[in-house]
1. If we compute mean count of other Cβ atoms within 10 Å over residues 9-16 for structures I, II, which one ends up with the highest value?
2. Work out relative contact order in percent (Cα under 8 Å, 6 or more apart) for each of structures I, II, then name the structure with the largest result.
3. With distance in nm of label points 7 Å out along Cα→Cβ at positions 49 and 81 computed per structure, which member of I, II shows the largest figure?
4. Where does the value 101 come from, among I, II, when volume of the Cα convex hull per residue in Å³ is the thing being computed?
5. With FRET efficiency 1/(1 + (r/R0)^6) of positions 65 and 97 (r between Cβ atoms, R0 = 41 Å, to 0.05) coming out at 0.75, pick the structure among I, II it was computed from.
6. Thinking only about mean count of other Cβ atoms within 10 Å over residues 33-40, which of I, II has the largest value?
7. Using the calculated result -25500 for helix-only ellipticity at 222 nm (-39500 (n - 2.57) for each DSSP H run of 4 or more, over all residues; to 500), pick out the matching structure from I, II.
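Rule-based calculations on the coordinates, nothing more; no lab input. This structure is a prediction, so every number in the text was calculated from the model and none was measured. Cβ atoms are built from the backbone, for glycine too; each structure is taken alone.
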Structure I
Amino acid sequence: MYREMCKSKIQPATVTGANLHYQGSITIDVALLEASDIVEYEKVQVLNLYNGQRIETYAIEGKRDSGTVCLNGAAARWAHPGDKVIIISYGLVEDSKASNWKPKITLVDEANRQLKGVLSAGGD
C-alpha cells in the first residue's frame with residue numbers, strides 16, 4: 001500500500017502577481033522550486049492564508065531569484081498581491097516508509113527569498 005504524503009512545501013510565500021490573461025498555473029521563482037524539490041508542471045496545492053481557500057494547479061518556472069509567486073488564469077481571481085500562501089506538493093510513499101517520512105520545507109521571507117539554514121520538516 002502507498003500513502004499520499006506531503007512531499008514539499010514553500011511557506012509563507014507572498015503572492016507577487018495575478019495574471020488573469022494567462023492560460024493557468026502558478027509561476028514560482030525557479031530557485032524556490034529547486035529548494036523545495038518541485039519540478040515544472042508538477043501538481044501543487046496552494047493554500048491562501050487570507051481567505052482559507054485551497055486550489056490545485058501546476059507549477060511553472062519563474063525567473064531565478066526574482067521572488068515571483070504569480071497566480072495565473074482562473075487562479076488569479078483567487079488571491080491578491082500581498083496575500084500569504086503555502087504551496088504544497090504531494091507524493092506517494094510506501095506504507096513501510098511513511099512513519100519516518102519527512103517533507104522538504106522551504107521557509108521564505110517577505111520577499112520570497114529562502115531563509116538560509118532554516119529548512120525543517122513536519123508541522124503545518
Structure II
Amino acid sequence: MARTLFLVLGLVFTALGVVGAFLPLLPTTVFLILAAGCFARSSPRLEAWLMDHAQFGPTLRAWREHRAIPRPAKVMACAGMALGFVVFFITAHPGAWLALIVAAALGACAVFVVSRPSASR
C-alpha cells in the first residue's frame with residue numbers, strides 16, 4: 001500500500017515538475033526532488049530515469065549528494081519568488097499585514113536557497 005502511494009505521489013510530483021519547467025511561477029526542481037524521493041521508495045527504475053535525465057539529473061544529483069543548488073537555479077528561484085510577490089501584491093491588493101507575512105515567508109525561502117552550497121552544473 002505504501003509503495004503504491006509513493007509511486008502515485010512520485011508521478012504527481014513529476015507531472016508538476018514538468019509543468020513547472022514551462023510556467024515561470026511554478027517550481028520545477030522542488031517537485032522533482034520530491035518525485036525522486038518518492039520513487040526511491042517505490043520504483044528504482046523511475047528513480048534511475050529521473051536521476052539520469054539529461055536536463056534534470058545533474059541538479060537532482062547535486063541536491064542528493066551535497067544539498068547544493070546551482071548558481072543559475074538560485075538566481076531563477078529568487079527572481080521567481082520576487083516576481084511572484086509582485087504579481088500577488090498587484091493582483092490581490094493585500095493588507096499590510098498579509099503582504100508582510102507573504103514577503104517574510106518568501107524572504108525566508110530565498111535565504112534558504114541562497115544559503116545552500118553552489119553546485120557546478
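1. Values: I: 21.5; II: 17.9.
Max of mean count of other Cβ atoms within 10 Å over residues 9-16: I.
2. For this comparison of relative contact order in percent (Cα under 8 Å, 6 or more apart), the top structure is I.
3. Working: I: 2.0; II: 3.2.
Once distance in nm of label points 7 Å out along Cα→Cβ at positions 49 and 81 is tallied for I, II, the winner is II.
4. Working: I: 101; II: 115.
Derived from I, not from the others.
5. Working: I: 0.75; II: 0.50.
Corresponding structure: I.
6. On the way: I: 18.1; II: 21.2.
Once mean count of other Cβ atoms within 10 Å over residues 33-40 is tallied for I, II, the winner is II.
7. Details: I: -1500; II: -25500.
The read-out comes from structure II.
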